[in-house]
Each structure stands twice: as structure tokens, then as C-alpha cells.
Structure 1
Amino acid sequence: MDKAVIGEFIGTMVLTLFGSGVGCSINLKKTLAKTVGSNWVLVAFGWGAAVMLGVYSAGFFGAPGHLNPAVTISFAIGGIIDWGIVVPYIIAQMVGGFLGALITAIHFLPHFKETGPEEGNSVGIFATGPAISDPLMNFVSEVIATFAFVFTLLLLPGKDFAGGLQPIVLLFLLVAISFSFGSTTGYAINPARDLAPRLMYTLIPLPNKNKDYNWSYAWVPLVGPIVGATIAVLFVNAFS
């Protein structure tokens, strides 16, 4: 297997592992984070750090650190990468996202046993959902948030996202996206970060979980990021 594919798998697993940990920490009963209180700043920096660590992990194996099918697909559409690596990368990203969420769920298993559906044991621990349910506008929100992310990403000096200080820049870019555009839909901006953990929560028999997995919404964080990322890549290509 291509070492870079392994890197995309490991990197996405690390991203989801740390990011899902934030979701569990702030939603499940009797966690210390829940006890002392948390806020949107914790979520923003927690997921930003998760992306940073995931990209560094992917880079160790020589992967570009996409960790995101929307990035991979849009880069192929824009001619930045070869189409031949798209399917292996996406499979690696989805499997990594599933495994990262599963490991997190195992870590927090005693807290799932303490937390009922009405108390926060829901798919929202692992996957995104809208603050106001409006499918069209939720889709537009994901398009805009992902456009802002990928557009800014492409303007960073150098294209080695996994090298040097670039992953640290990505941390603050994700925090900025969270603060600016995240509070409408939870800023999935990454199908692997939403679809794979949603599938894990659906399939794994966690105790006390809410059986409403909100699959009717799942197309938004799947399609929206791909559209937003593609628009960003084509826009930058048009002026470069």
C-alpha cells in the first residue's frame, strides 16, 4: 500500500480521535470538562488542534495531509493532484475517521453509560447538525465555510500543508472558521469528519444512545464541503 495512503488514514484517524474527544468531553455526563463548564472557544481550539495533529501525523508518512475528501476531490478537479489517488485517499480518510471516532467512544464508554439521550448522548457528539433546520441554507452555510477554508488554505505560502509550521497555521485557520462561520451548522467542512463518525455512532451499540442519527441531514456536510472546496480551487486557478 502507498505510504501516503497510510498517512491519510493515520492523519484522519488522529484528527477524528482528538476532535471526537472534544465532543465527548463537553456533552457526556460526569466528565471533568462538563463539570467545570465549556464553551465555543474550547470547541474551536479543540478541533483546530485536532486538525494540526492529524496533518502532522499524515506528514510523517509522506502524505499531503488532506484528511478531507472535499479537499482531495477539489484538488483533483483543479489539476493539483492526479485523479488516480483520489479513491485510495478517500477510502483511507473515511476508514480513519470511523476508527478515530470508535477509539474515542471506547475511551468514554463509562460516560456513555451515565448519559441518556435527553442529556446529550446523541449523534451530535460525533457529527454536525444545524442550529436552525433549513436544508438549503444549511447547505449554503457549509459551502461558504468550506470555500473560506480552502480558499485561504490555497493562499498560504507553499503547498506543503504537512511541513514546517503550516499545520500550526491550519490550527488558527480552523479556529477562525469556527468563530466566523461555525455556529450555524457546526462547520463540518469535511465529509470524513462527519459521515464516518456518524456511521460509527449508528452501527456501534453504545449504551443509552439516541437512535435518531439524523441521516436525512447527512447529505449537507457531505455535498456542501465538496462544492465549496471546488469553487475555491477553481476560483484560485482562474487568477493564478
Structure 2
Amino acid sequence: MTSLQTRPLHPTALVTGGNRGLGLAIARGLMARGVRVTIGAREPALGAEAARALGCDHVHLDLTEAETWFQAFRAKGGWDILVNNAGLYRQGSLLEPGSDFTESMEVMVAAPLDLIRMNLGHWRRTGWGRIVNISSGLGSFDQGLGGPGAYSIAKASLNALTKVLPRDLPPGVKVNACDPGWLRTRMGGEGAPLTAEQGADTPVWLALLPDDGPTGGFFRGRQAADW
């Protein structure tokens, strides 16, 4: 294991759910700053199409199918930056049969943790890494956990994971969560006030934090936000 804790000149990044919306905007923003990006997509054809348009790499990554994670890591070996962006947003009562609770927790909490675990070997070798967990104001106790279905529960759990992880991560690896805001994407709808590019600003900033930057925090508009 190296003791190097300086950012590589051209770090690598995996952006889950990177073929559209916020994930695509994050991938584009990172590439503009010299990062070598791989986008993960649930649908391989859509991932390949988006990657061709961006000029980056792609992997098949379905966060409900662990075999796709293993294949991605076998093929690429790991990344310097991990952006856990993929998510789902469904209506309905948690008490109804077939609620989204299990899938939401898998996609937005369990799978991000597993990706972090799988990438540990890479971070231990390089001594530098950044994890960006895309959360939401709807996952904030301060804002009332107002999202539908299991969305708020999953995002609040992702926030808790973010706060706890610094104690277990290797030196040189930082983890933070952020609320990108209400965005004009397929999830956010046409009435949202912010573009995907505006929402990508804070995640891109967190992905490239300097060595003295924060870790274990929750951010909105590059400012610390209440949990």
C-alpha cells in the first residue's frame, strides 16, 4: 500500500446511473476537469449510446443485480472517484403489498455500500479517493422526510452511511453526500427550477475536493446543510 495522498493528474471515476439526467451532467462536468469517466447504466445499450456521445467509457451496472458489479470491477479494476447517483422515485404507501421499500434500500443504500467495499483495494493501493453520495433534501430530517414511498427513508439511510463511513475508510479517501436540488430531469419533471448541469455543480466539486476538504458531510450549493 502506498502512502500517496495526492490527487492523480487524471483521476478515474465511476458514475452510476450516468447515461441520463443528473448522472450524465456529472459525468460531463468531471470530464471537463480532466477526469477519465466511466458511466454505469442499467440498460447496456443506453449506456453505450450515452458513452459514445460523451466520448467516455461505460459498464453495465444494474444495482439490483450484483453480478453486473462483479463484472464491472473485474473489467476495470476500480476507480479513484465513485459517484453513487443511481436511484428510483416511486409513489405509493409503504404499507401496500409490493411497496418499493426493498428495492429502494437495495439501490440507494446497500448497493452503494457494496460498490464502496469492492473499490477498497484500489483506494488502498493509490492512497487517494473520493465518494459522492447523491442524496436529497427529501432525505433530510431537517426538511421533514417528505418524499414518496421509501425514497426519503433510503436517502436518509444514505446520509447516515455517509456520516459514519469516515471512521472505516482508508486514509486519503473522503466521502460526502449532497442534495443537488429539484432538477428538470425525468425524475424531477419539467416544472423543476434547476437544470441538471446546475445540479451537477456540487457533486463535481465534492468529487475533486482538495486534501484538506471536508468528509462525512451533507452539502447543498457547496455549503454544509442540516441532516
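The numbers here are math on the coordinates, done by the rules we state, and not lab data. Computed from a predicted structure; not experimentally measured. Cβ atoms are built from the backbone, for glycine too; each structure is taken alone.
Out of 1, 2, which one gives 16.3, 51 for Rg and Dmax of the Cα atoms in Å as computed from the coordinates?
Values: 1: 16.9, 54; 2: 16.3, 51.
For Rg and Dmax of the Cα atoms in Å, the value 16.3, 51 is produced by structure 2.
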Among 1, 2, structure where distance in nm of label points 7 Å out along Cα→Cβ at positions 19 and 35 as derived comes to 2.9: 1
For -22000 (helix-only ellipticity at 222 nm (-39500 (n - 2.57) for each DSSP H run of 4 or more, over all residues; to 500), calculated) the corresponding structure among 1, 2: 1
Mean count of other Cβ atoms within 10 Å over residues 59-66 derived as 18.5 - corresponding label from 1, 2: 2
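Can you say which of 1, 2 returns 30 when relative contact order in percent (Cα under 8 Å, 6 or more apart) is computed? The partial results should precede the final answer.
Working: 1: 30; 2: 21.
The structure behind it is 1.
With FRET efficiency 1/(1 + (r/R0)^6) of positions 91 and 115 (r between Cβ atoms, R0 = 25 Å, to 0.05) computed per structure, which member of 1, 2 shows the largest figure?
2
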